[in-house]
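Following this line, the structures themselves.
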Structure P
Amino acid sequence: MIKQITGFTFTELVVVLLTIGLIAAIVVPRFASASTPNPVVAAGDDIIEMARAVEYYKANKGTWPSETDTGVLPPELAMTFRSENPFAQPCPIGSRYDYDYITINKSNAILISLLPDASAPAPTITNAQALDAYLDDGVLSTGRFQASGSGYAYRVNLAK
């Protein structure tokens, strides 16, 4: 006797594929959200992106963007950040981003600052030191990223 081998019907294949798809739709998002990014790295990347945009503007226009309030994107950078204003978002480790065009020791300075407020408290000292190590030298009293007043500031460049 020869045994006849039969295959799967189209309906059986569709049911199996739908079942696998349903299981994947339930399981994959749980694993994807399990790998949340490091907030210190996210904050550092935000600051680097903002600093590059400011430096690019200066290189192309010959001037620095104008001073703005905390959380406000300098209008000159609106085309750079068309999809999302990074200054409007709270910093992942705490505080709000602020673009500063200030004078320090008779020199103009461009800073990306982290300023705490009621809705976004200051980062912990551990997170601030980790951010400093990511951006700079790891010491909050030296280098481009330093403690500044009630927050922290990353010195983009000296304005001329």
Structure Q
Amino acid sequence: MEDLRPMRRKDRETDEQDARELLSRGQYGVLSTVGADGAPYGVPLNYVHRESEIYFHSAPEGRKVENLSAGMTSGAQASFCVVGATEVQPEMLTTNYESVIACGEVRELEGEEKRAALRWLVEKYAPDFRKQGEEHIAEAEDRTRVFGLSVRKITGKRRS
């Protein structure tokens, strides 16, 4: 995988720890892939970040799955972007923001690893409904695909 270009505005670059912290607390991100036809595709999704992995689930089929599946044999590459707090500063014609971009290889999860990622999603988005989440996982596991993006490069940026 080709590394991200060096950041042009070094004065706005955050350290890796801050970038990972935003990745962990973000509520949604945009997964960007390229299809077999070369067409780019970005899709917003819920996710959970653990260690150096970003986990997300999917329906069994669709453009996201097609793009990822097309690259699985050669190591599907993807980019994942999270935007945190923003504040438009109209009088200054600018915006305060924080963002993170992570790039890496995507793989499909199976078995206990798949169930663990689904549990982590429940813990993040529905912590008061873990029992119902477990029941839903058991019921929908066969109709759900789960992927992990192994973060190989991460950059964060902030203007405040």
Structure R
Amino acid sequence: MTYDESRYRKGYSIGVGGVVLCGKKALLVRRALGSNIDDWAIPGGFVEHNETIDVAVRREVLEEAGVRAEIEGLIAARSRLSDAENSAYFIFLLRASDESTQADGFEVAGARFFTLDEVQALPQLQALTRLVVTRALRGEASVLKFHTHPQFSPDEYVIYA
């Protein structure tokens, strides 16, 4: 299996990440590829051309960490401009019913749930992850809820308000 990031990077990209909570713990994955190798982060990745952002985040959480989780809503959005691209990244709050994980062994070397104190003690934790996970575990995240549009299928049109 090869990872071809170039197929997504055509000037713009859309990514998603999931802050997955189970009780008072948050799911983190340890990156096995790319410039952030060995960093702990929330699970996430690129949105495919045939999926909405909510479908993409559930897929990424399942693919990377083996966790099935239900979305509570959208809690953050990041916009980043670089020489290579203009990217948007949407972060969701999700809930898992148990702490079972299974890292994919390719993009992700490890996956597990951490308490807030454990998160704060991690030396290799991505800054955005630290911010959103800390806010979520403290109950400080504002959640935009999912709504359907009366004229469109939720498979093609989603609203978070």
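Since every read-out is calculated from the coordinates, none of them should be taken as a lab result. These numbers were taken from a predicted model, which means no experiment stands behind them. Cβ atoms are built from the backbone, for glycine too; each structure is taken alone.
Tell me which of P, Q, R gives 1.7 when you compute distance in nm of label points 7 Å out along Cα→Cβ at positions 15 and 79. The read-out comes from structure R.
When helix-only ellipticity at 222 nm (-39500 (n - 2.57) for each DSSP H run of 4 or more, over all residues; to 500) is computed for each of P, Q, R, the one that comes out at -9000 is Q. Each of the structures P, Q, R was assessed by Rg/Rh (Cα atoms, Kirkwood Rh); the largest value belongs to P.
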